[in-house]
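Below you'll find a set of structures to go through.
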Structure P
Amino acid sequence: MHIGVSGNENQAWFDQCLASLKGEPVNIHLVDAVPGNLGRMRLDGFSRGTSPWVTYVDPDDYITPGAFHRALPHLISGVSAYYTNHAIVDEKGNRKGPWFHNMSKQLDFTQVKQMHHIVIYNREIIAPVVHLLDGSQSVELEPLNLHAVRSGRVIGTPREEYSWRIHPEGVHLVPGCGRYDATNEWVRKTRKEIMGLK
């Protein structure tokens, strides 16, 4: 598991993030943020360690106690990826509701879009496409999500196992580069190939 850090984190939020991971069956790697290229930071984070499973948590968010313990049976079952629903919380941590009100029950584009927090990928399965993350500030995980759906069985749970803190300095609101043309073309072709989308 990686956590991207810039050195400018809200310390109370970061402390809450780390505290929420105590006792979980994860190895934590801190990686340097790459301004304007969130995908490059993710690429670096996913390359750390040797675990057969990779994931991430953002330093301003936190997980539900036991989330990764509950994920283990699904991982052992041989999935290409496992993902959960997540709650939206404000700057004080007050829950505002679930991010997804209905979770997809089949391998389709809805499921690809719902793979946001928590997502645990089989390292071996995403290895051939992880380089496609480089150059992306937004929707940086779409290549991994598409490839996981195309390559195996993806399981999602409606349980809210993650709290996504929405605030004005959130990375998802920071402008940056889009995606490299080669990645956009790969995404377009893969959507069409496995889902009949344009």
Structure Q
Amino acid sequence: MEIEPRILRDGGAKLLMPYDESLRRLQAAGYDRHLRPTEAMGCIATSVEKARDLGDVCQDMRASYGEWLSVAFERQGAEITVYLDPSGLVWENGSYRKGSQFLFAEKASFEVPTLSLMTYLRELPDGLVRILYGATESALPASLRRSGDTPTGVVFPYDGRIEPAGRGYFGDVANILAGCGHLASRGVRLT
């Protein structure tokens, strides 16, 4: 796998765009998709926990805010459906919808009865945390379990909506957030 070394910038400023526009941009540049959540979190955890310099990619990821991930959440009451590698989501009138060409590589659904604005990892089913972070909450390194003094969490869409998600908004590199209209774009080329 080859990761785009730096997020797209306009001069020095990070260029932010809707998910569908970001996916079109990175595919036009020869990349296949955005990073999956586990890929991004693995890079961040390894670089923080092992104090290793994993090169420009991880350094740029930790320094940047609000990057799209290759994941979307759909909420129906307390049920969350996770779509990996979604495409065909359309940004329209300030929200996302499934377009006629909506596709995904994998899908899983989970009951999350404690949904709130920020649902902390310890409140999520282990299977859902594994899909997003690569391990159960108790097995994650400290750098992924907490963001400063606050436990790491996930923001899901409002009931009845589907939204792509990104990571690390406002310096919280391990939080995963749906409901962001525009985030930074980084591609992955599968080799």
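Laboratory data are not the source of any read-out in this text; all were calculated from the coordinates shown. Here the structure is a predicted model, which means the values were calculated and not measured.
For helix-only ellipticity at 222 nm (-39500 (n - 2.57) for each DSSP H run of 4 or more, over all residues; to 500), the calculated result is -9000, so let me know which of P, Q that is. The partial results should precede the final answer.
On the way: P: -9000; Q: -6000.
Attributed to the structure labelled P.
Looking at structures P, Q, which one was relative contact order in percent (Cα under 8 Å, 6 or more apart) calculated from, given that it came out as 26?
P
On to the next question. Of structures P, Q, which gives 9, 36, 41, 13, 1 when P(r) over Cα pairs in 10 Å bins from 0, in percent is computed from the coordinates?
P
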